[in-house]
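K.L.:
These are the structures in question, set out in turn.
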Structure I
């Protein structure tokens, strides 16, 4: 736990493996390294090409998250947001979001992409969607849309640990449920609870809010993967049929 908690700190500069001119405070000079920009644009194009829809065009490609901010660490991911007009696919937002999630899952299974040792995390963002996070860089247009700022920050370790333990106990209780139908319903509700918890934290306190730090801890510790696996395994068990009598 300590190694993850220790990663929650502000750096003096942006990551020099990713950005140029990181020693300056002039964000007109701080740009994404050309070779990294080129690689990320290719990844974004490959992702959108996988949809095989001529009408679906990339509106922008955004670099967000801790590596576009001062709170980067060894646990950081390259958060790559591919911005498209999802209405060109369907007016049904739920169906489109599920399609993007499925395409992302398949894309990640086929590829293990890293940039300077950091995993690339893809996200399909609608053109109308607004981000709550600070530090947003347009890879397509090679400029900052929202400049990251250093905030006063002191880690409330007890509050983060308390909430992490609360979520961990809830996951343990979920894993012990026997009724698969109820279990799936509870798992979906739990995922939504965590999503809203983080979203509210980002909106109120930004990247360094306790809520977002708790989410980062859950993701970095493997909790979110365990939760996802539990949902998949439960559905597999529910759909499986044994000892069929003819």
Structure II
């Protein structure tokens, strides 16, 4: 009898696991995005016009910046990237574009100094926290001293408190810290795209933290799915899904 029970139970268990993953995926949980183009499509749809100013926080080698430029020839872009390897690549890639400014800083909740940890120089996994990725057989032992900045400090000193049409954040678990450093600049921000996932385990930040931040600052929140966007009307524990998921936050002030 036990053998029959196990024969039935195991396939059902495996089927339930697959169904769980598929159900989450179609909701955008763990979906990430199919492409940077899709991300831009959805951001621009919410913006509803051509952007004048875009901020790319966590520029890496410039793929997101390049897509914004491709679609918006007149937009001014400030791209923040702390990795010396990637800063060199960004400066070379956009050397002839006078409307793109590379800022060699990490955005956080303080202006000062920090350490960029990664598995290799220029890695897209680089983070201000030393992640524990041994379960992926990834060593996170490369360290690089970097300068950090509160975005509000940069906004006050360099942007004259301008309206920020698009802000993209992909900084491996430090998105909430960056948001906390926006200060009053958040009220002049139109659309924010950010990532939530496994990095947030390392930084001990939760989707609830993001939900409360955006609710308190008068933003509507949406999750990117394979079928477009899903409006997040209220916080649910089920949204604490630690696999790469992308969100868009829209300031109600500019809707």
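Laboratory data are not the source of any read-out in this text; all were calculated from the coordinates shown. Predicted, not measured: the structure shown is a model, and the values here were computed from it. Cβ atoms are built from the backbone, for glycine too; each structure is taken alone.
K.L.:
Can you spot which of I, II the value -0.93, -1.44 was calculated from, given it is log10 I(q)/I(0) by the Debye sum over Cα atoms at q = 0.13, 0.17 Å⁻¹?
P.N.:
Going label by label, the one that fits is I.
K.L.:
Rank structures I, II by FRET efficiency 1/(1 + (r/R0)^6) of positions 140 and 196 (r between Cβ atoms, R0 = 35 Å, to 0.05) and report only the one at the top, that is, the highest.
P.N.:
Result for FRET efficiency 1/(1 + (r/R0)^6) of positions 140 and 196 (r between Cβ atoms, R0 = 35 Å, to 0.05) over I, II: largest is II.
K.L.:
A value of -10000 was derived for helix-only ellipticity at 222 nm (-39500 (n - 2.57) for each DSSP H run of 4 or more, over all residues; to 500); which structure in I, II was it taken from?
P.N.:
For helix-only ellipticity at 222 nm (-39500 (n - 2.57) for each DSSP H run of 4 or more, over all residues; to 500), the value -10000 is produced by structure II.
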